[in-house]
Structure P
Amino acid sequence: MSPNTKPGLVLVPGLLCDELMWRPQLSALAAVADCWIADHTRSETMADVAADVLRDAPFEKFALAGLSMGGYVALEMMRQATQRILKLALLDTTARSDTAEQTRKRRDFIALAARGRFLGITDALVPMLIHPAQLANAELVSTIKRMAKNTGRDAFIRQERAIISRTDSLPLLARIACPTLVMCGRQDALTPLPLHEELAAGISGSRLQIVEECGHLSTIERPAETTAALARWLTA
C-alpha cells in the first residue's frame, strides 16, 4: 500500500441492522479509509457468514470493525483469515458464546418471527438496545425500526441461527496481534462493560474505549464520540 492510498475498512453491522447503523461514520471516515459495508444476512452459521464477508470484501487486506453480531462475525473472520486483517475494532460485543438462557431466548424470537410476529420483536428489543434517555429520541428509534424492517423476517431468523452456532472466541484472543480497539457504551445492557474488559485483557496491546451515556448501539447513539475513536484507531 502506497503512503497515499487509503486503507480499506470493512464494517459489519449488528443483528437486525444494516448500513444505516454505520451511516454517521461513513462520511466522517471517508477521508481516512475506503469504507465497505458487509452483508451478514445470507447464511445460517457464523462460519459461513464470515466466509461470505471474506469472499465479497473488495480489499485483499483491510481494517475490520464489527458491532454486536458484527463483532462475532469479525472474530470468526480473524479465525479464518488473520493474515488479511490489518486492524480490528470490536464494538459492543463479546468473545463468549451464548449461555443456555441466551440461546433459549433466541429460539423463542425465531419461533415468534416464524409465527408472523416479527415486527413486534423490534419493539421488545429497543429498550435493551439504547440508553434509557434515548427512548424519547424518535429519529433514533425510527432508524432502529427501519433497519429491522429492511433486514426482514427471513434474514433475522438466519442471523439468530448463525449467532447460536458461533464458537467461543475467548481462546482466540491471545492470538490476535493486530492493533485492536475495544469500544463499549457505558450503559450497554446486552453486552456489559465487564465483557469488554475481558476482551481488552485478552488481546495484547488493545485499547479499551468507553462511550459515556451510551447503550448498545454506540455508532448511532453517540456518533461523534464513536467516529472520533475509530478515526484515531485507523490513523494511529
Structure Q
Amino acid sequence: MIHVRGLVKRFGYTVVLKGISLDIEAGESVVLLGPNGAGKTTLLRILATLLKPSAGRVTVAGEDIVRHPQAVRHLLGYVSHHPLLYPDLTARENLRFYAQLYGLPEPDARIDELLERVGLARRGDDLVRTFSRGMVQRLTIARALLHNPPILLLDEPDTGLDPQAANMLARLLQDVAVEGRTILLTTHNLSRGVDFARRVVVLAGGRIVTDRPTEGLEVQDLSRLYLDAVAQEAA
C-alpha cells in the first residue's frame, strides 16, 4: 500500500531523510518511533503530499505522490500536530466544509455517524474554540475519516492529552485498525505502540535502524530495543 525507495529529503544543507526504504502492506498497522529530529514528521508529510522528496520514489496504492498528488490525497486521512480545524465554526460545520472539499454527496448522515462515533454528538453544533484538547483531537480523527480513506497517517495524535482523553483516543484508533485500514502512527508512548501496532519501525539520524514485528514484545523489550537502536546510530 505504501512503497518507499531511496527517499531523501534536504532542507538547504541539512539532510533530514537519508535514503529511506520502507514497505507497508494493506491493512497493516505500523508504529514509527524515533527521537525528536529523527525525521518522523518529515516522512509523514511527504507521504501526505505536503512535502516533495529531494530524491527517491514514493507510491501510495500504486500512485506516485509527485506525479499524482491529488489522487493520493483522496486515499489518505492525515492527523498532524495541527488539527486543521476552524475554531470559529462548529464541529458539524467543519466536517461539512471538508465534505465539500472531498466532493461527498449528501454528507449529513456520514457527519452524524462520525460525531457519534467520536463521542461528540451532543457537541456537534458547538464552536470548536470551546472544545478541550481531547475533543479537538477526536474531531480531528473524525475529519480524517470523513471520506473513508483506506490509509491513515497519524503524527503523535496523543500529544498533550490527559490520561482519560488519551485512553478514549486509543480505543477509537483500535476500532479504526480493526476495520482493516492501513495505519502509520508516530508516538513517544511505547506502551501504546506495542498495544496498537503489528510492527515497529525506529527512525534515527534520518535512517531506519530497526524494523520488526511487535508480536511477543513487552514494553520493556521495546524500550531497550529503541534505546539500543538510537544509541548505535548516534555512535
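Which of P, Q yields 2.4 for distance in nm of label points 7 Å out along Cα→Cβ at positions 80 and 216, as computed?
The read-out comes from structure P.
With mean projected area of the Cα convex hull in nm² derived from the coordinates and found to be 11.5, which of P, Q does the value describe?
Here the read-out was taken from P.
Quick one: helix-only ellipticity at 222 nm (-39500 (n - 2.57) for each DSSP H run of 4 or more, over all residues; to 500) came out at -11000 when computed from one of P, Q, so which one is it?
Q
With distance in nm of label points 7 Å out along Cα→Cβ at positions 8 and 136 coming out at 4.5, pick the structure among P, Q it was computed from.
Computed on structure P.
None of the figures in this text is laboratory data; all of them are computed from the coordinates on show. Since this is a predicted model, take the numbers as computed values, not measurements. Cβ atoms are built from the backbone, for glycine too; each structure is taken alone.
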